[in-house]
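**Student:** These are the structures in question, set out in turn.
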Structure I
Amino acid sequence: MGAPKAFRKHDHAGCTQAAMRHAEAAALEHGLRLTPVRRRTLEILLEEHRALGAYEVLERLSASGFRAQPPVAYRALDFLVEHGLVHRIRRLNAFAACAHPGTAHAPVFFICDRCDSVAEAPAEEVRAALTGAAEAIGFTIERSSIEAVGTCPACRGGA
């Protein structure tokens, strides 16, 4: 599979356009309203492969002409998370655009502690191990978020 997109050269404009096309198609298919503020919030998160806090999103929304009040950003982010277009990165108290929108997946997030880049990668084997460990002690997992912190190839000088 190789390195996640965030950690390798790729057609970023193409991945951004594909994510926006998916968001528009999902909204149409499920009768969702991709309002201007929701659309712009997703565009902001797609600008680069890194997580942004709600207030950073709010600043960028404000610069785009939207009201600069926290509920505006939080409502848009909540909508995007609820519909699988964005992930919440708990370690950073921030949000990142989903790298695989429209597909059922269980990602792990790799967070660079130097540049805050966030890469999303499949983690089915990790999730299976986690589920097995939980079942062994009679625990039922309702939700989990797997995040690993380290140094990306660019910050290590390898990209």
Structure II
Amino acid sequence: MRFFYDLEFGDTRSVVSLISVGVVAEDGREYYAVSSEFDPMAVHPWVTENVLPQLPAASTWKPRAQIASELVEFFGDDPVWWAWYGAYDHVVLCQLWGAMTDLPRQFPRFTLDVRQLGEHLGRPPMPAQESGLHQALADARHVRARYEALAERAYELGLSV
């Protein structure tokens, strides 16, 4: 099953720290969580201005271990991960379980990139994100919308994705 995801994270010098994760499954299920283990005072000013104002009340935040456990259940067996410019997102997501060797066996060791798919399909027009930019779940929904637009373009070209 395909899962479209986005993570918001803060770069505190040499550490990339999870802030929030949003995932949309192709069957319509959604997952959203905010980590209770990042330091809002230690993030880059851009994150303070663009990401933090969109987070829910801190009382709903969860420890990383709980997020990891809930995602194991949410993803199930044999997930296919898609993201927009997903290199950092993939690393931060996988770090929920520790080192790469600690990643649950059923999870992919890579994320497919919707942005890269767009390049391969000739940079067709993409749907604009109307709201929620830099809010992980809204961004994950938009990753799915972009993927669907590209899948339609691929179909028109006689290709499959």
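**Student:** Using helix-only ellipticity at 222 nm (-39500 (n - 2.57) for each DSSP H run of 4 or more, over all residues; to 500) as the calculated read-out, with -13500 as its value, let me know the right label among I, II.
**Tutor:** Values: I: -13500; II: -10000.
Going label by label, the one that fits is I.
**Student:** Here relative contact order in percent (Cα under 8 Å, 6 or more apart) was calculated and came to 23; which of the structures I, II was it taken from?
**Tutor:** Working: I: 23; II: 29.
Value 23 for relative contact order in percent (Cα under 8 Å, 6 or more apart) corresponds to I out of I, II.
**Student:** Check the numbers for percent of Cα pairs over 26 Å apart across I, II and tell me which is largest. Write down the numbers at each step before the final one.
**Tutor:** Details: I: 31; II: 27.
Structure I gives the largest value of percent of Cα pairs over 26 Å apart among I, II.
**Student:** Ok, one more. If we compute FRET efficiency 1/(1 + (r/R0)^6) of positions 41 and 137 (r between Cβ atoms, R0 = 35 Å, to 0.05) for structures I, II, which one ends up with the highest value?
**Tutor:** On the way: I: 0.35; II: 0.90.
Greatest value across I, II: structure II.
Just so you know, all these numbers are worked out from the coordinates, no wet-lab data involved. Keep in mind the model is a prediction, meaning the values are calculated, not measured. Cβ atoms are built from the backbone, for glycine too; each structure is taken alone.
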